[in-house]
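Q: So, here's a batch of structures to check.
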Structure P
Amino acid sequence: MAASHPEPDRSSGFAALCLGQFLGHQTGLTFSALIPIVSEEWRLSASQAGLILGAFQLGNLIAYVVVGFLLDRMRTKPIMAWAAALVAMGDLLFALGARDFWSGIGLRLLVGVCLGGLYLPALKHIAETIPTARRATATGVFIGVLVAGYAGSLFYVGALATRIGWRLTMAGVGAAELLGALVLAFGVSATQPTRGGEGRTRYLADVFTNRPALCVIGAYTAHNWELFGMWGWTTPFMVALLQARGTGPAAALTWGGMLAAGIVGVGGLGGILGGRLADRFGRARAARALLGMSFFCSAIFGWLFHAPLALILAVSLVYGIVVVADSPAYSASLMELVPPRSLGGAFSLQMRRSPRRSSARQWILRGTSGATR
């Protein structure tokens with residue numbers, strides 16, 4: 001009887017992976033935070049600002065198609081490091097050269113394409129370096145770090161831009177992302193590229209005839225419909241809520257945005273919690289329980305508009321946690337259901353079936369711009 005060998009643990013660079021990705025993703029919501037400033041400077045309509053947001057997300061989707069399949073043929077570390085460096089260069093170009101709608105949309109499209117090279121390689125790297133028993137927890141920590149990065153930019157970008165100017169602020173964001181590229185290049189453990197096997201035929205067999213994997217991808221798609229929908233209407237909901245309680249339009253916009261950022265940011269804790277539960281109680285069981293809690297919050301939240309503010313905030317914080325918490329279970333499940341040779345392509349398919357995030361961001365824009373009238 002052959003002796004079994006323990007699964008290798010090459011997770012020493014996981015902290016560097018999270019830090020580098022946190023720094024590299026700082027650009028995620030920067031334009032959302034800058035909309036009130038650049039819209040006035042560039043004389044943008046609400047539709048034009050929404051198109052710039054949408055171009056950034058379109059760039060992400062384009063990159064996911066290419067990067068996902070590259071991951072099945074190349075090492076993850078160089079892809080991440082170069083992507084972070086290119087994101088930094090794109091934000092520096094935006095700080096120097098964005099002057100109007102057309103230059104803004106072109107440069108944000110470029111940054112979106114570059115940013116698409118960060119997320120999927122990180123998931124593949126976790127699959128290659130973290131033992132199965134801790135994989136969902138690691139994925140949850142990673143997702144939590146990214147959510148914190150997205151929410152954090154809502155807090156500091158707008159505040160800095162009003163004091164030192166948006167161009168210098170974006171240059172600082174680019175410098176942070178360049179630091180992230182260095183962290184990824186020198187702090188993350190190296191892995192060997194996965195052999196692609198028999199090409200397209202092998203991929204079709206590994207993914208498209210893999211019913212459990214397709215079920216996970218479908219569940220992830222449904223999860224994202226709720227997640228990005230919730231993130232999209234939280235800001236206008238909070239703005240309208242404060243206005244209904246007598247807060248002026250400008251103050252409601254400011255404080256409503258900060259409350260929404262807090263609700264989004266607390267989702268980072270949800271990612272960590274969900275990953276831990278998925279490792280402890282099983283992927284499917286954890287996902288079902290968290291989805292049930294999220295469904296309950298979704299069903300009652302809109303009816304709380306006239307409830308005491310303390311109750312609304314309490315439910316919103318719980319909702320912000322559980323709406324993210326089931327995500328690690330899906331990614332960890334896919335890592336275990338699809339062979340490593342086709343995992344990058346499976347992640348690419350999973351991301352392409354997700355709803356377009358730009359739609360949610362346009363709802364934010366429409367809701368907040370309407371609140372100022």
Structure Q
Amino acid sequence: MRIALLGCGTVGGGVLRICRERVPELEVCRILTLPGELEDPLVTHDVADILDDPSIECVVEAMGGIEPAHGFLVRALEAKKSVVTANKAVVAAHFAEFMELAARHDVAFKIEATSGGGVPWIAGIEKARRVDDVTELSGILNGTSNYLIDSMERSGKTFGEALAEAKELGYAEADPSADIDGVDVQNKAIISATVAFGSLCRRDIPVLGIRHLTKPILDALEARGWSVRLLMRARQDGGCYAACVEPVVLSRASEEAHVPTNFNLATLVGQTVGELKFFGQGAGALPTGNAIVQDLLDVAAGEKPRYATAETLEWDPALLGAAYLFATNAPAPEGARLLASAEGSGTGKALSLVFGLDPVRAGELARAAAEADPETFVASFSDEAAASLESLL
């Protein structure tokens with residue numbers, strides 16, 4: 001199969017290497033880059049050289065961002081070319097449009113590499129759905145945020161020190177906002193929930209990040225037998241669904257609390273299969289490139305997935321109700337129960353608990369607290385961690 005690459009940075013370069021070294025039946029015949037980015041006889045700086053070439057059967061998009069990626073993918077699908085993409089931002093924003101175009105022009109639109117890098121997460125969801133309704137999703141789907149927390153826990157680094165190290169190692173971008181504020185995981189949660197639940201997931205799902213997580217807060221949690229990770233959570237029940245991204249306080253005995261460095265761990269729950277966990281590298285040239293090449297091989301074999309992208313389920317954030325931790329010097333939310341005072345917590349902030357919140361209401365309270373204390377940190381509790389709360393109050 002003749003393919004073209006839109007972008008040949010980290011991910012595109014991984015695809016090119018794998019195809020050339022291991023999968024010669026996938027012929028990379030054109031590469032779109034900006035001038036000066038890559039010296040290769042296949043390089044073009046004009047996307048028309050790819051879109052107007054009828055011999056190119058499939059386009060791999062590894063550019064990132066919304067535009068011009070969105071416009072290029074629309075034009076590729078309209079030109080009856082299959083598409084494989086790693087771009088979670090553009091898929092989350094335009095999933096329904098892409099699927100409608102792929103169906104209309106009878107081509108494939110494949111998205112494995114958008115969520116979980118080399119982890120076969122989307123494929124795992126699809127396979128589970130052949131037998132089960134997938135009722136719950138959760139997981140660590142951002143290697144940068146996990147690296148930061150793991151480094152703080154294991155090496156005693158401050159947030160700033162861990163972030164500087166992550167940048168040095170190439171795990172964090174120069175501007176890490178999308179990773180530490182949860183936006184990257186939000187896009188992956190939208191895609192994952194849409195595939196799992198067979199209903200278009202809203203783009204405004206609530207998000208809380210880890211920007212204000214400190215080493216003293218981690219130490220205070222650890223002293224109580226807890227850890228924390230930035231998780232995607234989603235659930236469907238009774239014709240309704242909800243999804244969110246937020247830090248979650250976990251039991252130290254949980255698998256998620258022990259995910260090291262920049263690895264991912266994603267979980268689904270099905271009615272007959274029960275709980276399935278998927279662990280592996282969530283980013284990087286070769287892991288993500290591997291996911292794209294797997295999709296390309298599926299396209300070459302004639303696979304054309306058709307994801308349902310009508311919003312058939314009702315939004316109900318109460319499905320994700322939980323207890324929430326507020327680490328802040330702002331006045332405690334109404335109904336909060338004090339876990340530790342600012343003086344006694346060792347964090348410089350009072351630690352309070354609010355029970356029975358959903359992610360939307362928790363986000364509202366977090367933003368209200370941040371008006372008085374901009375470094376407020378808020379996290380939900382997993383069921384396992386919440387089981388120990390009453391004995392601590």
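Read-outs throughout are calculated quantities, based only on the coordinates presented, and are distinct from any laboratory measurement. Not measured: the values here are computed from a predicted model. Cβ atoms are built from the backbone, for glycine too; each structure is taken alone.
Q: Using the calculated result 29 for relative contact order in percent (Cα under 8 Å, 6 or more apart), pick out the matching structure from P, Q.
A: P
Q: Thinking of P, Q, which structure, once FRET efficiency 1/(1 + (r/R0)^6) of positions 122 and 306 (r between Cβ atoms, R0 = 41 Å, to 0.05) is computed, gives back 0.45? If you can, show how the numbers build up before the last one.
A: Numbers: P: 0.45; Q: 1.00.
Answer by label: P.
Q: Quick check on the output: 17.1, 55 is Rg and Dmax of the Cα atoms in Å, for residues 98-217 alone, derived from one of P, Q. Which one produced it?
A: The correct label is Q.
Q: For which of the structures P, Q does the calculation of helix-only ellipticity at 222 nm (-39500 (n - 2.57) for each DSSP H run of 4 or more, over all residues; to 500) return -27000?
A: Derived from P, not from the others.
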